[in-house]
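A short reminder: the numbers here are calculations on the coordinates, not readings from a lab. On a predicted model such as this, the values are computed, not experimentally measured, just so you know. Cβ atoms are built from the backbone, for glycine too; each structure is taken alone.
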Structure I
Amino acid sequence: MRYDVVTIVASRRGISQLRDLLSKLPYDFGTPIVCLVEADPRLALDLAEATRLVVQWAQPGRPLEAGNVYLSPPDTSILMLGTREMSLAPFGAESTALHPVDTFLRSTAKAYADRALAVMLGAFPDDGGDGARALKAAGATMLVLDRTTSEYLGLADAIVRNGSYHRILSAGEVANALRMSFTGRDLLANAELLIGLDTLLDSTLKITRTRIGDVQLLEAAKDRLHIVAHRGLPRAYLDHFDTLTCDDSSVCGRAVRSGRRIVVSDLFDDDGYAIHQAIARETGYRAEQATPFFSKQSAAGAFSTLYREVHALSREEAEGLDAIGDAASRLMSGASA
């Protein structure tokens, strides 16, 4: 991952988006996350229940650790130090007259420059614009939450107006792009790739006439698959299949390992799927297909669709899935160029 720190600013109106973002990140996320938030005393516990990352209140002078989320305690704000540590100021993020957001972002720019990613999940009136400008000038990546998925409109309008940002994304798009940091691509490139895969997943579900499915992407260095997009799948399924090695007996694992489509018309009559049958019963699916796609001649991932009943692919479905696989392969090859 190109970033040494992820910084997030969230007013009280942005806490739900922060919870959603953190819930989507893997337990082994390789970068510390520092959050300047409008906090109440229960926030750390609330967020810890929503994520597998370690959530804690920020402490002055403590070195930042990967996979940890640091929150500004109630009535304090954070200042990033050049030693890659934090200092705390005795006034809250909402104390806009003292410009805590500008100070937080400017100090991040000074300490990390282009190795920082900043995400605005909820801004404060008259605070943050100058800090965002300093971050962008230092080469850092600045993202703001889009209007369509923001709980309240216009949370980062001042930053958008002065052009101190790189992209406007939803909280889910930010989280999934961060999940894809194993690709080695820039976060914005990951976001573009994810948007393309997400669109192809919708087409896959339409072709196969089901409402449940996912896209799994290969982390070649560790030979494991990550779910990067999904539809209609509960948390239990996502936790179970979140990260699997390619030698796993899952349908996607077999498809990526063999480089060809795998169809299992009845998963409860498939000995290889025995270790996953309990989650299939809990989720309520009985059949699955996985169609691989490629990058530079090597399997890069797979589209998976699930069915409530025993299911065999029709010729029309198979031809449509072949077209989806070809489109995804072109997308991956273009992203790798």
Structure II
Amino acid sequence: MPRTYRPALPEPVTEQLRALGARLYSNPSDMLGPILEGLSILPAGAVTRASTEISITLQSTWNRKPYLVGGIFGTNRSEGELLKLDPRYAWIFLFHYDGRIREASLEAIDVPPVSPFFLAALVWRLNDWVPQVRDAAIRCFDRVRPRIDAELAGNLALDLLARTDSWGRWRTEKQAFFAVFERDDVVAALVDRLHRSTKGKLVACLKVALRHPSIDKHLPTLASEAIEPGIRAVALRCLISRKATSITGYSWKMIDKIYGVQQRLPTIEARPLSVASEPIEWIARGIDDRSSTVRWVVVDELLRRPPDFPGARALIDRLAQDRSPRIRTRAEFMRQR
């Protein structure tokens, strides 16, 4: 049975966009407020589908005119003129089908976005298929980055951070977005959500965030108190190994040259932690964790260490009594070693 397509835009917002498109060149700025409010409540993860729907909806109703060329005697106005009259049009024209207008919209934005959806829209433009638009998005981020609300950026990260490395067009442009996470208040907001959340691609999000040393000081809290076991496991591995391993992108590996079969693999980078940690202390803490996922990290890291470090026998004996069969089996292997 074929899937039913569910629009990203609520029907009232779609109707308002159609009405805006029908009157666009007479400067109906009074219609912008309700539309922007309706879009602002959308989740950041809806930006890709919503981008297409906004563009198609507006194109179906507005009278297309050349960029920056108005009507006779000024009776109709171009998109460029509308942007000068009311910069709020920029948040709609970010989704315009014409790359020149998307570029002009980014140049017109001088205030930070007010919702995760509109921040995600700026990030999406960093991955635009037009190089000039991507350049304009970098300049836009440079202007608004210091004023982006930390709580807003933290919310965005859970929806978007884990997916950004799968976008293929941007290269150096991604650094404009990742620079947001160099702010301590933004990292603290992200950590708070990783600490309390149980839904979403939390582990993938943390693995991307680990490329930023500013998150290192929060790893003890995540390893001890995060609700999601996967988060505790990743943080604990970092503290035991004293390394932060993160995904920085993806590459293709040839599996079968004859048939042209390739496998898409993550690109992994490791860096030393910027904070001190005592591996043995964290191994002992991990053994008492209620999740076997976390305790398995302890076993795995113990196997990577010399077997004769102080206290090793006592730790292995405790693991040999674990309620997880695979952990007991690994502990018995270490006993024999």
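Listed values, structure above:
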{"quantity": "Highest-scoring label, criterion being distance in nm of label points 7 Å out along Cα→Cβ at positions 45 and 325, among I, II", "calculated": "I"}
{"quantity": "Origin of the derived value 40, 20, 17 (semi-axes √(5λ) of the Cα gyration tensor in Å; candidates I, II)", "calculated": "I"}
{"quantity": "Ranking I, II by distance in nm of label points 7 Å out along Cα→Cβ at positions 21 and 293, the structure that comes out highest", "calculated": "II"}
{"quantity": "Structures I, II, by percent of Cα pairs over 13 Å apart, for residues 197-244 alone: label with the highest value", "calculated": "I"}
{"quantity": "Which of I, II yields -10500 [helix-only ellipticity at 222 nm (-39500 (n - 2.57) for each DSSP H run of 4 or more, over all residues; to 500), calculated]", "calculated": "I"}
{"quantity": "Structures I, II, by mean count of other Cβ atoms within 10 Å over residues 125-132: label with the highest value", "calculated": "I"}
